[in-house]
Structure 1
C-alpha cells in the first residue's frame, strides 16, 4: 500500500509535523494553493530573551491576495535581515556553529518554496527520515479543483492507496468520499511531544529526543 501525505511547506514547524514524512512513502509539498498570509509557511514563533514567544518572519515581496505559495518571492536583502533577526533568540544566537551550518538558513535564491524545501530536506536528513518529496505544482492536476477534490486528484495521480493527514484534517475530509475513490483516509493522532519550532530545538536539544517526537 502506497501512503501519500500532502501538506503546505512550513518554516521549521514543530517536530510533530515531521510524523507525516516518517509515515508516508511520498510527501507532497502543497504549493499550488493560495499563500496564507497569517499562517506558518513563512514564519514561526521562537523563545526570546524575555522567555516569551516572538515571531520570526521571512521577508517576502508584496503579492496579490490570491498568489499561490509557489509564486512567492523574497525581498532583496531578506537573508541579511534574517541573519540579524536570529540574534533576537538566545537559542540561535548561542547555537554551536556546526549545528547552524547543517541548515541552509541563508541559502538565498528568490523563491520561497525553493528555500522551504531545502530547509525541510536538511531537517529530514538530520532527523534520519528518508522520504521523497514532490511539489503539487509540478503535477498535471486541474487547477479548478478545490479542497478535497484537489487532494483526491493528487492522490490518484500518484497511485496512492492511502492518504495520511494531520489531526486537523478530520473536519475537512470525508472518509466515504475517499473510499469511493479507492483511497484509504487516515489521520495522525494529536501530537503530544514538544511543540517548539524545530529550528530552536535543533540548536539546543538532543537529536534523539526530537526523533521520538517524529515517530
Structure 2
C-alpha cells in the first residue's frame, strides 16, 4: 500500500452507486479505501473487485473466529482483489497466524484497540499483548485509535516499523495530526469525507493537515 498522503477513506456508504462515485472522486487523494460490512452487505462482495480497480482496498471484516473460518474469509476477500484485511487479534495466535498465511501477498492488520469508548473496556487493557502477538505472527500492521493518541504511542513502542492505521478521525473526535504525530502511518477517515457535501475538498483538507508530518 502506498503512502503518499497518509489518508485512508473508510467508505461506509451503503449506496453502491454513491460509494463508487466518492471512491473515484477522491482516488487521487487517498492511499487506500477501507470498506466494512455495511457496503459489502448492501452491494455484495463483488464491490471489493469493483473498488480495487480504483484504489487499494482494505476489507475491514474484523475477522474473529477459529483458524479454519478465518482462512476462508481472508481467502475470499483476497480472491476478490482486496489488498488488505483487518482481523481481530483477541482470538489468539493460531487464528492470527492463519490469517497471515491465507493472505498471501495481501496485508493483514490486527486490531489492538477499538476507537470508540467501549474499546477501553476489554481491548485496551490487552492492546500491547496483542501487538506483541501480531509481531510474532507476521502481520503487516495494527489498528490503533486516533481518539486516544497515547495508545498509538504505546502500540508504536511494540510495533517497531510495522504499519499503524488509526481510525476515529472526524466524526468520532480524533485529530489526524495528533494521530500521525503519535506514531500512526495512516489515518482512517469516514463520515467526515464520504458524508461531506464536497468529499474531494474534505479529503484534501485532511491530507493537507498531515502532509508535513509524514
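What follows draws every value from the coordinates through simple rules; no lab data is involved. Worth saying up front: this structure is predicted, and the values here are computed from it rather than measured. Cβ atoms are built from the backbone, for glycine too; each structure is taken alone.
Of note:
- Origin of the value 43, 36, 29, where Cα extents along the principal axes in Å was derived from one of 1, 2: 2
- When helix-only ellipticity at 222 nm (-39500 (n - 2.57) for each DSSP H run of 4 or more, over all residues; to 500) is computed across structures 1, 2, the figure -8000 traces back to 1.
- Which of 1, 2 leads on relative contact order in percent (Cα under 8 Å, 6 or more apart), largest value: 1
- Among 1, 2, structure where mean count of other Cβ atoms within 10 Å over residues 82-89 as derived comes to 14.6: 1
- Which of 1, 2 leads on distance in nm of label points 7 Å out along Cα→Cβ at positions 58 and 202, largest value: 2
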